[in-house]
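Trainee: Got some structures for you, see below.
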Structure P
Amino acid sequence: MVVSRELDKKEYIWLTALTSDLTMEDAKAIIIEASRLSDKDDMEFSESVLQVVLSKNPTAFAKVKEVPEVCEALSKLMKPEMDELKEKLNETEAALASEREKNQAAENRIKELEAKLALERDY
């Protein structure tokens, strides 16, 4: 059995973060630590822990997100997801533009055919 309160917070930052009474300072520390990671597996692990910790400590994170240092760390952590969302948005906008062009071309063709039909009726 592990008593997380007895562990060194710096050495066991991820394990000690798994609590429902996280302090604002501890929330700040894990966000900053997570933003320093560069290994893909470590980053995925930290994101998983952060999701669990955030769900159990929303008040601590609501307060800490206003700290400029934490905002920068959160931006760095979320960059891959934000880039992916931007790419999806660009793809969606391009697809919509293409559909609009097709619809406009179809509408133009319908108008041409209607005009041609009207001329044929007049003869």
Structure Q
Amino acid sequence: MAIHIDSTKFGQIIVNGKTYDTDIVIFADGKIQERSDISRQKHNTSHFFCVEEIDELLNTNPKPEVVVFGTGQYGICKIEQDALDKLNKNKIQIIVEPTPIAIEKFNNISKTKAGIFHVTC
């Protein structure tokens, strides 16, 4: 089934008609899961995307050609440089936008894609 992100608002994202009240990860194979707490453990906040989250995305088949980061409703979430470096090393296109814009871009990508979406801040 094709993934379509229907909408987002503070604290919520709707994908294929299902509402999620947490940050989510969409893998290139279409699997959707709640974002892990790796960032919270490492940085004491969920306002960072860390390299360990990228490792999770890259350990799938198929691997994404594009990774979309939804940085929150107001674009507060940051990305570790190591995470960006890993994606660049693997020649994966990176899109970083506040979540409302990121979901539009995600929906319009025809390449194999994955995404991590922060739904607050």
Structure R
Amino acid sequence: MQLIQGEGFKLRLVREAGYLHARVYDGTDSLQVSSAYWALLGQACREAGIDRLLVEEELHESVDMAEIEQVIRVMVEAGMAGIRLAFVELLDDLPGNEYGEILCREHGIHGRTFTDVALARNWLLYGD
């Protein structure tokens, strides 16, 4: 397990069988926070040679809808287009995350949004 203290958030990384499990917590989401943690996640996946990532986000607030596309660009720059991504929203910003899922697909990122960790893990490992 690796624990990273980011500026405005904490990031816990655990290498599981077949994927990297990340939990982002203890902060308030913003364009800056999301950009920072996606950059860290891209770096962690590259360093570990991982192509499957499960992210649990437990941050207060949300990135503004108008800024979601900027976050997706950061994700692409971080290498997420080569990663199968299961994103679990723990604090209910489902509309913003569903929009983000659509934008991810448009930018070549194979990802889905969930509200349940077990369902996300099953899709990540066995889904379509």
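Trainee: Which structure, out of P, Q, R, was mean count of other Cβ atoms within 10 Å over residues 52-59 derived from, given a value of 20.8?
Mentor: Of the options listed, only R reproduces it.
Trainee: I've got another one for you. If helix-only ellipticity at 222 nm (-39500 (n - 2.57) for each DSSP H run of 4 or more, over all residues; to 500) computes to -27000, which of P, Q, R did it come from?
Mentor: The structure behind it is P.
Readers should treat all values here as calculations from the given coordinates under stated rules, not as data from a laboratory. Here the structure is a predicted model, which means the values were calculated and not measured. Cβ atoms are built from the backbone, for glycine too; each structure is taken alone.
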